[in-house]
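Structures incoming, each one as structure tokens.
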Structure P
Amino acid sequence: MRVEDLEIPGEAKEALKRRGIVELFPPQELAVRAGLLRGDNVVVTAPTASGKTLIAVLAALKHLGDGKGKVLYLTPLRSLASEKYDEFRDLFGELGYRVALSIGDYDSSDPWLEKYDVIIATNEKADSLVRHGAPWLRTVSLVVADEIHLIRELKRGPTLELLLSRLMRLIPHVQFVGLSATIANLDELASWLEARPVASDWRPVTLREGVYYDGVIEFGDGSTKSIEVRYGDALMDLVRDSLSEGGQALIFTYRRRSAVSRAIKLSRVVDKELGRAEKRRLKKLARELLARERNTVTEKLAATILKGVAFHHAGLSHFTRKFVEGAFRSNLVKVVVATPTLAAGVNLPARRVIIADRRRFNAELGVHEEITVMEYKQMAGRAGRPKYDKVGEAVLIARTWDEVDYLLEEYVKASPERIISRLASERVLRSQVLAEVASGLAASLGELRETLRYTLYARQFSRYYLEELLEGVVKELEEEGFLNVRGERLSATALGRRVSELYLDPRSASLMVKCLKERRRFTELTYLHLVALTPDMVRLYLRRGDREWLERVVDERVDEFAAPLPEDPEEYEFYLASLKVAMLLLDWIEERPDDYIYRKYDVGPGDLYSIVQTCEWLVYAASELARLLGMDERFKELRVLRERVKHGVKAELLELTSIEGIGRVRARALYAHGFRSLLDIVKADEHELARVPGIGPVLARKLKEAVTGGKPVPKLSSRRGLDEFLTLSEA
């Protein structure tokens, strides 16, 4: 089927042709024949790189061309949302449509999105928009759920399941398109969404899956391939073989330290295969990385990049991850050792994918467990670069001959697991039940039960267990003051509505309210320990040696803690782990250097960013609860703390960090040189500012422009109070 024959606007056809899209791939044609452009719901399962995104694009072009309504594109990860935004902005922007990215600030209905045609959002952000009753949602006519198989994920799956259920009720005539590379029970999932199932095993590059042991890859089709055993190390020999054939290798491992150590180890192999010109380009690349971001993590990365290897994991900053991906796509970096976060939708194929580990540590259960077939298939699907490779290879590594047969049968030849609902979780139900009632979607127990009947869980299991959980959850929400219950009738209290809008776990809110009401004395550590104890906070686990210094903190500062010391040993372990997060955040707002924090807490830039972002949201939520409860002093303290967490500074620098482009390091340099307020910047000579380390003439000029805005300077006191500053900055 040719693009020319599709029922989409002519200008859209021409835009696709200019991008080399003239004829549809088989999965795309199957989707069109299933009614994609007629407005029918479809759920598509097709291999990685088979063109699933274009299926969504075609449906979007049809809706926009016919003036039906907005397009809402859902993704599970912020990184994937950003990637789709860059991709869609080019195509849809050329056609005159406006594309928006909405991935943050859960306490907003984002009214500005009313002006946009294509909206890309994470599942959680879209869920928060529903809770806030964003009026423009009713103008959405197409919803695309990318990576829909993640419904089976324990932590985030229920949010997607109930989000889709809510959207079906809110927008009865909306078209749903579900996309995934791995759905074993396609008919069941499609039936739940009243959609047509579309399945294809077509790939642009043939995939061969196999198991390596002792110099031989045995593939699932019975064929074999000999690998020269030069190093006596499976990973090193497989990588050298890939390079000898002109291919790149992508290696998956489940621990960050393994990713780094294996990258260092493999750099010795790759370095020997590089030519002089390649080494010169890699040297330039390493310098570019360090010029943009220099810390202990990027210094290690730059050292491996010099030799053609990189590591990739969630502990890296967003910039560094994108830098590695770009270097690999351009074939400068030959090998990337990554944790499986890279397999979750990011487009980074390689000729050979090597799954170095198939066991990972489950921190919640405290045991090692084997990965699922679905996880393996997601990683294996990255093998083969369209337009460059005819064949891609996915290889597991065995340790014995017996293990070869096991891996072939249990992974290579096996089908991925069924997608099953994970809705039977009290934590999930607490938040979602409150959201149903607070947003007006359910006003009685009967309506809540009816809601649950339409879930995937109700189709797959008995709904009675879920209804039992429901009754317990409603009772807890009533006892905590979030719901009013009058027989069968339900309504949210003012506190319950605000908790739902803030996207808080109700138990987080209960903990905050109890602490705010009962404690008389608060320090920064009290507030930080409070948010660290909530179920919503990112977790840091205790390493060897952590207990010793944390227990010293307990001895010295226990009177500042948000909750008393528990007697149960397991609860005490969790308590210390939460204290570790609180101490990291305290070091952050006390302006400890980033590298100090990375070393002391065993985190990377990406981890620090995630913890800070989460803390900022939770401190904001606590401040809003304090305001609702009439605790003005607590509200003011939390408002200042939020700004400190956001910028990582002491309170004295908040005026300076309010200027765009001035972070914690430059603000401290300005302060140390006598520029301690906005008024000082206004009065300063540009040449004086330029002499401050890290400023320079260009930034000095921008500083002056940012503070004055090109307008007459308002009369400011030389040393404004924080309250006055925050009031003005909010205005």
Structure Q
Amino acid sequence: MSGFGNRLLCLLAVFLGFLSTEASGQDPFGNMNGTGGFNNDPFNPQSSIGMNPFAEQGQPSDSTAQDTTKKERKPLESYLFNDSIRAQNNFAWTIDMSMNRIEMTKIDTVLQDFQVDYPFLREGVGDAYLGNLGAPSVPLGYYARPHFRDFQMAQPLYSYLYTTENAPYYNVKRPFTMLGYLTAGQRQYAEEHIIVKHAQNITPSTGFNVTYHTVGTRGIYVNQATRDTDFSLGISHTGKRYTGYAGYIFNNIKMKENGGVIDDWYVTGVKKERPFEIPFMLSDASNILKNNTFYTFHSYGIPLRRMTEDDFSMAGIPSIYVGYSLQYDTWSRLYRDSASGMQAADPDGGSEDAPLPTTPFYENWYINKDYTRDSTYESRLSNRLFVQLQPWGRDAIVGTVDAGVGFDIHRYYQFRPDDYLTGNMRAQSRNSFYVYGAVDGKFRKYFDWRGKLRYVPFGYRQNDLEAEASARLTLYLREHPVSLSGKFSYSLREPSYWSQTYYSNHYIWNNSFRKENETRFDVMLTAPSVNAEAAFYQSILANPVYYGPDKTPQQYTAEAVSVTGVYARKDFTIGGVHLNHRVLLQWSTNQEVVPVPLVSAYLSYFFEFDVVRDVLRVRVGLDGRYNTKYYAFGYDPATGQFYNQRDKEIGGYPMVDLFVSAKWKRMRILLKVGHLSEDLFGTRDYFQILHYPLNKRVFKIGITWGFYD
């Protein structure tokens, strides 16, 4: 464990000792089993952290007489929250920087999915990944794969990043603090999760929150260490007329890169008791990514009729809102390696007992034949001005109508040969102007709908178009909701700058790609009362850009590629026995362009029971993950991108974990044996990315504690 980890544990112990006498009540955020709604990772910045649907329970009452001479604080009158949300003691949300809208989310304090400690494994059927915590991953489901238009190098690390889209804001009646720590493995190989979070309201309408989060590992294999550190600061005011936000986000990701095992035989054919004995391609390569984001958002509402005493907020009367948002992002990436730190190639492939690669890991050394130091940098300044019309009320059949304009200034920096003369990288500037709009509404609790449109009339990404329409119908069978939702979307997009222009020591390309085109249809049926849902999606892609077997960007223009998916989730409960199932079936008409496994599944079977009623609740069970064989992605450290390889089919390996999770008052505890299935099924073919083995069996222990005072 690192020195910082030791210090944090000491601090945690002090807090626990000081506050243990206070924490005798139930969790203020909800019940102990957490069966109501999806639970999110307390160690994961990318997870949805927000609203809990349960009201506060078990809080000690204030028996002292109140001072009636004190002026009562002004209540929360914001039009953004309805009466049911305001009635909750604690809730959270995320913001839309383009429009005067929010999205409610959950505050995670329950047991559900607490045993899933890797953030990218919590949604759907999870991701394929390099094997270690803090490293790149890519969703098994095509529909969940991110598509970064800005700074594409960060895309494989999406699950660790704070952004303006997922950074939460809180409204809490009392200051809320959460501390969390998880460790795994021997000290010299240990994984670590650390989270420190604090949220506090100064007034019912004004609050702030701070989150510090770090994950990483020293690595069980050669040159596998990672350290991902994220920080988010947010300040919010949600008043009767004025809404304002300001925040700062910092992401810093450091990864050592080993390039994968020299030959899979060292894992599948020979059992190495010490993972460091397994030879890998790179011994001194590394990647460092940094991001800074500053943002602010302001909106002011003007009622279109005189407000009366019956109008608690502006949500129910005709109004107009005028707003402005500003966001400034900077991203940088530095990749290093050396020729002396790479495994030499052998045309004969070595011997049967010691195979070697037949080709060099990098064939080209354009700038320096001994050492690589590739640096890329990108910045974006985004300004948006918008107007929102509320014709009748926010819950009317036409609730809000939005219109806005935006202007983005992009700067791209990368090394070029003539930069040797000046010693500085020159900026490539791209500016774009765009217009956008949206409209939404609802009919009571039975029907809601939304439409969105964004178009770039001139500048960089000229003629880009994004359109979306969605609707949801909810019926109630014996007061139990059943919802059918559908969404249609169309996009015409300029490919990423970095997929068209790139100059580095190992790769050079100058492409002139056509715009990518995708038409997609989604439909979902959900029945929360029986813990079931089913979904179908269909995507038609024209001119998709992907990284091909040569690890460089390519565009497929011959014909449209169709990707189809069918997803089902069903959770069975028999007494204290829970049998949870998530299964995804997918078909791609061109696996060389869009590779997907036919079947992917996540199963969680556990027994849940009370050791002490309303005090200590425990889950004991198994998590299993599986996908059929397919030509899974390869990963290239120099570009930091996944590519479509055709060398080997990967999959067919069942990954099983054993866990015991418990909730004692406000504390959650996790004991887990990761990769329990190692050597249990007669195969050691545990790869999800080409030549990157998953970690071996490991014991994990973790704790989170929420303080609410």
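Upon calculation of P(r) over Cα pairs in 20 Å bins from 0, in percent from the atomic coordinates, which of the structures P, Q produces 15, 45, 36, 4, 0? The structure behind it is P.
Given 12.6 as the derived value for mean count of other Cβ atoms within 10 Å over residues 514-521, which of the supplied structures P, Q does it correspond to? Value 12.6 for mean count of other Cβ atoms within 10 Å over residues 514-521 corresponds to P out of P, Q. helix-only ellipticity at 222 nm (-39500 (n - 2.57) for each DSSP H run of 4 or more, over all residues; to 500) computed as -15000: which structure among P, Q? Going through each structure in turn, the value belongs to P. In this comparison of P, Q, the computed figure 1, 5, 8, 9, 11, 12, 12, 12, 11, 8, 5, 3, 1, 0, 0, 0 for P(r) over Cα pairs in 5 Å bins from 0, in percent, for residues 394-665 alone is attributed to Q. Here log10 I(q)/I(0) by the Debye sum over Cα atoms at q = 0.14, 0.15 Å⁻¹, for residues 450-537 alone has been calculated and equals -0.69, -0.73, so which of P, Q was it run on? Structure Q accounts for this read-out.
A value of 1.05 for Cα Rg over 2.2 N^0.38 Å, for residues 250-369 alone, calculated from one of P, Q, originates in structure P.
Read-outs: derived from the displayed coordinates by stated rules, not from any lab. These numbers come from a predicted model, not from an experiment. Cβ atoms are built from the backbone, for glycine too; each structure is taken alone.
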